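Each in structure tokens, the structures are laid out below.
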Structure I
């Protein structure tokens with residue numbers, strides 16, 4: 001039997017694309033289990049009183065995830081994206097065990113180092129493999145579907161774990177849920193996921209208007225960090241976006257609990273934010289293909305700033321806190337797929353993985369910066385003061401994108417001097 005011809009496009013690759021969507025929902029669920037419960041476990045089970053100390057698990061998570069993103073960018077074309085996806089799930093297997101048996105908070109921090117590596121490898125590979133399958137014309141929609149599935153998994157797991165923790169031991173809920181998710185995802189990947197190297201080669205052959213750039217991390221890192229305006233704008237916005245996520249993950253449960261909210265209410269708010277974030281990315285990704293990336297990124301950062309300001313002034317009342325969480329999710333939904341799509345627009349297919357890896361490195365360093373900064377701000381200014389300060393920072397990040405990210409213009413020079421086509425409003 002002859003092999004099926006390689007084609008680009010969502011419809012042509014629907015079975016494999018849908019499978020990767022399902023796998024990324026499990027990636028999101030793996031981290032979502034911690035969203036509504038782990039900060040409270042730090043207080044209740046380990047007696048940690050300092051916000052900065054509790055948020056150390058987010059710092060560990062973000063550092064490991066950032067480095068895994070860089071490693072994925074350097075290794076994907078050498079050893080294959082499917083193999084890195086499998087490695088990500090193998091790394092996840094010990095996480096629930098370590099949390100369940102942890103005699104001290106240091107074990108939980110160690111478990112989150114492994115969880116960060118899992119997220120960096122598994123999420124990076126699912127999103128890049130979907131971009132490979134979709135081709136250039138539906139890239140934003142493909143990323144929107146990927147991120148919607150991932151953050152839908154985060155939301156469902158956050159809400160469910162918060163609800164179950166009201167009746168069962170929170171650590172048992174995390175351990176059992178994490179074990180089921182990790183095993184199911186590993187078996188599914190081993191049995192059904194295929195690599196996408198042939199799709200990358202096909203897309204590269206079709207780009208006859210430009211010579212391919214080299215897929216080298218040593219070139220991609222300075223390009224995406226400071227050298228190329230489009231890439232550096234996206235990298236800083238991604239960092240601030242995940243700084244916000246660290247704040248929401250680590251401080252919001254403590255903020256709500258300090259005003260008397262129960263575990264179920266914390267889970268509701270913690271689940272609402274990624275639920276809106278996840279569902280909204282399908283539309284946002286589609287809009288970014290039609291309207292361009294820049295308008296959505298700028299608007300999304302400013303909406304996030306307004307949402308954090310609303311949350312800071314809510315006094316942790318459930319109705320305004322839910323409204324703020326929904327607004328924060330909507331702002332993040334506008335930003336997330338547009339940022340990765342803009343990075344992918346800027347580089348050749350063969351250079352996509354290292355460029356996206358560097359962007360994701362800086363984006364997920366936002367967890368490190370956010371875990372440290374928001375914890376220190378909360379200890380010094382209180383939860384409301386920390387939320388207000390980060391709201392101002394987010395607004396400044398949106399203004400940076402408005403000024404620095406190139407808008408519509410004639411053909412330009414991309415990475416390593418290659419001519420790159422510009423999308424309308426990109």
Structure II
């Protein structure tokens with residue numbers, strides 16, 4: 001695992017006192033890497049391990065990395081009331097990994113070990129990064145506990161999809177290091193500017209994400225390399241700001257945050273139908289999905305066999321969802337499109353902005369060595385009718401989402417009619 005480039009998120013961590021809670025999942029070893037990355041960003045880190053975490057990684061490991069002693073229990077020195085002192089020392093509490101058991105204890109307000117005692121006494125921002133097996137992550141009890149924590153203002157960095165223990169593959173693995181650091185930076189920003197956190201309260205937002213698949217036969221399809229990470233990052237940030245989020249999700253490799261209404265689609269036609277049915281009731285529509293431009297004119301009813309020869313595939317255009325949204329949009333509706341470009345990035349983005357009647361285009365560099373597909377970072381720019389804004393090279397998708405929604409808020413303010421004196 002590698003760190004993100006030093007940037008705005010890292011600047012936010014300088015001289016920050018971080019309480020790092022580690023619970024007992026197999027991903028506990030990754031918390032040591034997180035501690036090292038937080039230290040590299042200039043933070044002070046105080047580890048707090050549950051008993052189960054110690055079965056995975058020793059306290060000595062974290063003590064050596066952070067230069068701080070790692071208490072084992074509130075009973076080490078009851079007279080010191082250590083959980084209270086630690087809660088007052090820390091500026092942010094980060095729990096990574098957060099197991100299903102730890103999430104349940106936090107949601108119930110239990111205080112049965114040092115970590116949960118500190119959590120109950122801690123008044124500042126809290127970040128949890130769940131990690132567990134797919135079935136545990138998807139269980140209604142876990143999702144309900146997450147919803148409780150989010151209502152209390154806890155920042156959730158959702159797990160990624162990928163290889164798990166026992167050879168399984170699916171959602172539940174600890175988020176990538178760059179996502180964890182970005183989540184900490186976001187929570188610190190909210191602490192410093194609490195008024196920003198609900199700036200989209202009541203706003204009805206529709207986000208499309210993921211890549212569409214167009215069937216060649218019952219087995220094969222034409223698709224693309226979109227992971228859905230950008231759309232998921234936008235959903236996380238929109239929910240944090242109080243928006244009501246509906247996601248039209250094509251094929252993705254990430255989970256959407258709790259609190260998102262999800263409508264699943266696969267083909268460009270299904271996305272077109274679903275988005276156009278939902279869009280009239282939305283204040284903001286953000287089309288982050290990678291939608292196929294072409295599809296096979298006819299899909300074979302049975303699997304194509306190699307010994308039958310190379311089939312002739314005739315393509316036809318798919319419906320243009322974004323253009324149709326531009327034609328149908330309300331005057332007060334904000335419409336955002338994405339452009340994946342390999343050259344003439346800004347010129348192509350401006351052409352798309354005008355041609356499809358958009359308010360804003362997010363243009364991504366997708367050259368081979370700089371592709372935004374399937375990664376946690378991207379080289380991107382925001383283009384509207386007035387200005388273009390290049391974002392820092394290699395910006396995290398969480399950072400891009402924040403810049404994007406900041407611009408959406410400004411556009412909404414411009415669309416509002418003047419208030420009577």
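Ranked by FRET efficiency 1/(1 + (r/R0)^6) of positions 61 and 277 (r between Cβ atoms, R0 = 35 Å, to 0.05), which of I, II sits at the highest value? Please report the intermediate quantities before stating the final value.
Values: I: 1.00; II: 0.10.
Between I, II, the highest calculated value is found for I.
With relative contact order in percent (Cα under 8 Å, 6 or more apart) as the yardstick, tell me which of I, II scores highest.
Numbers: I: 26; II: 12.
Once relative contact order in percent (Cα under 8 Å, 6 or more apart) is tallied for I, II, the winner is I.
Given 40, 26, 19 as the derived value for semi-axes √(5λ) of the Cα gyration tensor in Å, which of the supplied structures I, II does it correspond to? Can you show the working numbers first?
Numbers: I: 34, 25, 18; II: 40, 26, 19.
Considering all the candidates, the number was obtained from II.
On mean count of other Cβ atoms within 10 Å over residues 77-84, which of the structures labelled I, II is highest?
On the way: I: 16.6; II: 13.0.
Largest calculated value belongs to I.
Ranked on distance in nm of label points 7 Å out along Cα→Cβ at positions 13 and 205, which label among I, II comes first with the largest value? Walk me through the numbers before you get to the answer.
Values: I: 1.5; II: 2.4.
Once distance in nm of label points 7 Å out along Cα→Cβ at positions 13 and 205 is tallied for I, II, the winner is II.
Given 9.8 as the derived value for mean projected area of the Cα convex hull in nm², for residues 133-228 alone, which of the supplied structures I, II does it correspond to?
Values: I: 9.8; II: 9.2.
Traced to structure I.
The value -10500 for helix-only ellipticity at 222 nm (-39500 (n - 2.57) for each DSSP H run of 4 or more, over all residues; to 500) was derived from one model only; which of I, II is it? Provide the component values of the computation, followed by the final result.
Working: I: -26500; II: -10500.
Derived from the structure labelled II.
Any read-out appearing in this document is the output of simple, stated calculations on the displayed coordinates, not a laboratory observation. Since this is a predicted model, take the numbers as computed values, not measurements. Cβ atoms are built from the backbone, for glycine too; each structure is taken alone.
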